[in-house]
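Computed from the coordinates by the stated procedures, all read-outs in this text should not be read as laboratory data. As the structure is a prediction and not an experimental result, all values here were calculated from the model. Cβ atoms are built from the backbone, for glycine too; each structure is taken alone.
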Structure I
Amino acid sequence: RSAVMAGRTTADLCRNIFVVLLMTVVGVAVGFRSSTGFFSFMGGVFILLAFAYALSWGFAVIGLMARNAETAQAMAFPLLFPLTFASSAFVPVGSMPGWLQAFANNQPVTVVIDACRHLMVGGTGSPWKALAWTIGMVAVLVPLAVRKYRKAQ
């Protein structure tokens with residue numbers, strides 16, 4: 001029974017691989033060059049794709065909890081909004097209010113973004129911390145999604 005869920009999330013991963021490849025080609029075409037070398041850059045791509053795979057399992061859980069697509073979207077937004085906007089994606093965490101910095105520094109989106117930046121263009125960030133978040137998310141979300149799927153059958 002878990003094969004259906006694994007197939008779905010693997011299809012998401014394949015789509016994400018295509019998108020990252022396309023974005024990389026376009027980036028190189030418009031002048032992007034990694035300052036860290038090919039293998040380091042590919043490490044950043046790996047972390048990005050692994051995190052996207054973990055998120056696919058999370059959204060599978062949300063989808064299985066929802067009665068319809070609109071409800072699933074409504075359930076996902078309150079999770080995505082703070083994780084995205086209270087991260088280092090758009091502004092440095094140091095420029096955020098002090099009370100928000102503690103959350104922003106320790107949530108998975110910031111950790112993954114910082115690790116990818118570190119591996120792709122230099123700077124600070126811990127790939128190991130990003131992998132730990134990703135593995136932890138997969139370890140929790142895969143069994144949860146499979147259990148929800150089995151109950152739905």
Structure II
Amino acid sequence: MTERVYIGLGSNLADPAEQLRDAIKALAQLPETSLSGVSSFYVSDSLLPGQPRYTNAVAGLDTSLDPLRLLDGLQAIENDQGRERLERWGPRTLDLDILLFGDRLIDEPRLKVPHYHMHARAFVLYPLAELAPGITLADGRALDDLLAACPFEGLERLSV
């Protein structure tokens with residue numbers, strides 16, 4: 001069965017916009033998966049002081065991979081693009097997160113879906129709204145309500 005999945009992409013090292021473009025190409029090459037859309041790119045300050053600004057986007061995928069196989073594929077793409085896991089929320093060449101996986105609620109040690117911080121992150125919600133306006137998350141929260149509680153302030157939409 002094919003399911004619609006939304007992936008959050010982020011980078012703040014080594015030409016972040018190029019990192020996202022390369023990741024999008026790699027996502028389209030995942031087995032049993034097709035790319036259904038990509039949001040605009042957005043730039044925002046890091047959540048932690050002293051780090052370079054982040055470039056973020058959301059990609060929509062249609063996949064028949066199970067969630068953990070997809071997660072393995074995403075982590076392989078991160079590794080291929082030089083991701084080093086040295087510091088939680090540290091700078092990174094690429095971060096790929098499964099935000100939504102169809103209408104599934106997933107609570108595994110390696111994977112929580114809907115993504116547990118997405119409700120408070122404008123750099124996730126606004127790109128997601130470009131691809132899935134009006135969506136209701138599997139946990140019952142409406143994207144429109146999350147957007148209303150999470151101001152656009154601090155985001156810069158890039159034309160790419």
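The table below lists the values:
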read-out	value
Among I, II, which structure scores highest (criterion: FRET efficiency 1/(1 + (r/R0)^6) of positions 26 and 106 (r between Cβ atoms, R0 = 30 Å, to 0.05))	II
If mean count of other Cβ atoms within 10 Å over residues 2-9 is computed and equals 21.5, the structure in I, II	II
Structure with the greatest value (metric relative contact order in percent (Cα under 8 Å, 6 or more apart), set I, II)	I
Test item: helix-only ellipticity at 222 nm (-39500 (n - 2.57) for each DSSP H run of 4 or more, over all residues; to 500) calculated as -27500, pick one of I, II	I
Given 50, 37, 27 for Cα extents along the principal axes in Å, calculated: source structure among I, II	I
Structure from which 1.23 was derived, Rg/Rh (Cα atoms, Kirkwood Rh), for residues 34-81 alone, options I, II	I
Read-out FRET efficiency 1/(1 + (r/R0)^6) of positions 50 and 138 (r between Cβ atoms, R0 = 41 Å, to 0.05), computed value 1.00, structure in I, II	I
